[in-house]
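Scrolling down, you'll hit the structures one after another.
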Structure 1
Amino acid sequence: MERIYDTIIIGAGPAGASAAIYASRARLSALWLDNRLIPGGQIADSGRVDNYPGLPGISGADMGEAFAEHAKKLGMEPVREEVKEIRVTGASAEGAPVAGRGPAKPLFLVTTSKGQYQAYTVIYAAGAAHRHLGIPGEEELSGAGVSYCATCDGAFYRDLETAVVGGGNTACEDALFLSRVCSKVYLIHRRDQLRADAVLQDLVKKCENIEILWNTVPDSVEGEEEGEVTGLAVRNVADGEIRTLPVPGIFIAAGMIPNTELVKDLVQTDDGGYIIADETGRTSCPGFFAAGDIRTKTLRQVVTAVSDGANAVNSVQTYLLI
């Protein structure tokens, strides 16, 4: 544990890969940690990505591999270790990491499943996970009709019928987005009132091709295993009636779970558990930067995550100089 890195990057999704690429180009000494065997983070689970500039129709797995290969060509590869703890220790007696930089900085001690590492900064890009429903067919048909991102995959269902599961802001926003490209959108909500902001509720209720199914829960996703979705069986919680919606696309908007449990006592988070940080990635903890889906932001997409990774490295460079 003698070596002290300029930065430790945690997470190998788009934000982490971008940070690794930019850190390498900036000649920072960096350690890249991730516990997944497949690169790309969440995007690796997507069957097709059609909104990243220059790579229309690429699979999520291929995109993750392309990001990893790019970093590898610059000498950066993720070390496959699970991060167990991150804490701040005292300032290094050695001063700044490289001669000519700013004064001594506090050190971060990162403990993994295999060892301990020290760095002057941390770029935390651990991402967030979509909350799943846990119904039959959901996992088997994920990426083949089951999606967790309407803005990512909605265009694949142009002029077709789709279903959105949820009743909050994201679900209503997804339904409105889909209503502009789909012939009809079913909005499935387990209660008799939506939880979304009033203005979104009004827009949804006024939209002619959105049908709200009140007091209804998804029962199972229908389709052939490793094939495509053919429908969604739903159940009315009041009378128990089950019906099948003949939709090829199902969008689940049941919320996100940010992977911030590890750092909740280190940095400030919002009510949803996301790390409070702007586009610079700066957090309430000096030297700790957040990038990607983990931070507070309006739009969580591959393109914004990649931008976050670059911004975080720029912020690290600035921090090391002052």
Structure 2
Amino acid sequence: MIRVNELSKTYGLRKAVDNISFEARQGEILGFLGPNGAGKTTTMRILTGYMPPSSGEAIVAGYDVVNESLEVRKRVGYLPETVPLYTDMTVFDYLKFMADLRHLPNSEERVEETLEMVGLLERAEGYIGNLSKGMRQRVGLAQALLHRPEVLILDEPTIGLDPAQIIEVRNIIREVGKERTVMLSTHILSEAQQLCDRILIINKGKIVAEDTPENLQARLTGAERVLLRVRGEVSDLPEKIGRLNGVENVQTKGEGIIEFQFAPGQDLRPEVARLTINEKHDLLEMRSVNLSLEEIFLQLTREDVSLMETQGE
């Protein structure tokens, strides 16, 4: 489990992490999303004992990351975005070396089990320097899993993998996440939607949203979109719909398809339906369209949108 309370990290005058608080429970996969420079990697480095916070508290697997850093490191598996590997070692020798550093019992058996888990058993005698980037990423994942950690922290775990490898790694993460705490960052928003039980979105060092992917879609006031389908060409119908007071972001999506958004608290579907019929269009369909996680992410990290505005508070 991870518990973070009012955590901050300052570099000179810049706050990379600004007074954030959150929890990740056992048996939960927590997605950590944000644009470049938002504070994701800094937070993960603090949680793994790689660097101390400027202020605040972080408890990982029951231990304080500052005062009990060694205990934290024993219980955390960490995959950084750039995996530090010894390229002149074989895969097996590298993982055996890492197992010995951790004083793991039956280290050779543990290495073989982990290699099988990440699908690298056939590459055990190959030199790391000769592996593809995707294979090296799997070696990094293997070292993070080697000691069967209580908490797994993964920074962009599927970067550089081909589609088949991505599916395999996702399956490993799902399996590990049944019993352990997993926190992962990713730029692939669909991956977070498929893998994560909850999502944190961080921007400029502050958490701007925390919820399940489904609840994030449902809770944004004004985020309801409507798809309108008519027979044939839409002609000037999008322009006329856009003139209705309370209709925003009108877009033509294809032949006969228009998407638009209502202002917060508005539902103008009857007015839109009457306008469509009065303009001599055959109305075939009108339905709500959920925001994708990508659209939610963009709304919550826009430069000109504050947290309160985004959440409609």
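No value in this document is a laboratory result; all are computed from the given coordinates. From a predicted model like this one, the values you see are computed outputs, not experimental measurements. Cβ atoms are built from the backbone, for glycine too; each structure is taken alone.
State the single structure among 1, 2 that was used to calculate mean count of other Cβ atoms within 10 Å over residues 122-129, giving 27.2. Going through each structure in turn, the value belongs to 1.
Among candidates 1, 2, the computation of Cα extents along the principal axes in Å, for residues 178-265 alone that gave 55, 25, 21 used structure 2. A value of 21.8, 73 for Rg and Dmax of the Cα atoms in Å, calculated from one of 1, 2, originates in structure 1.
Kindly point out which one of 1, 2 the value -9500 was derived from, the read-out being helix-only ellipticity at 222 nm (-39500 (n - 2.57) for each DSSP H run of 4 or more, over all residues; to 500). This figure was derived from 2.
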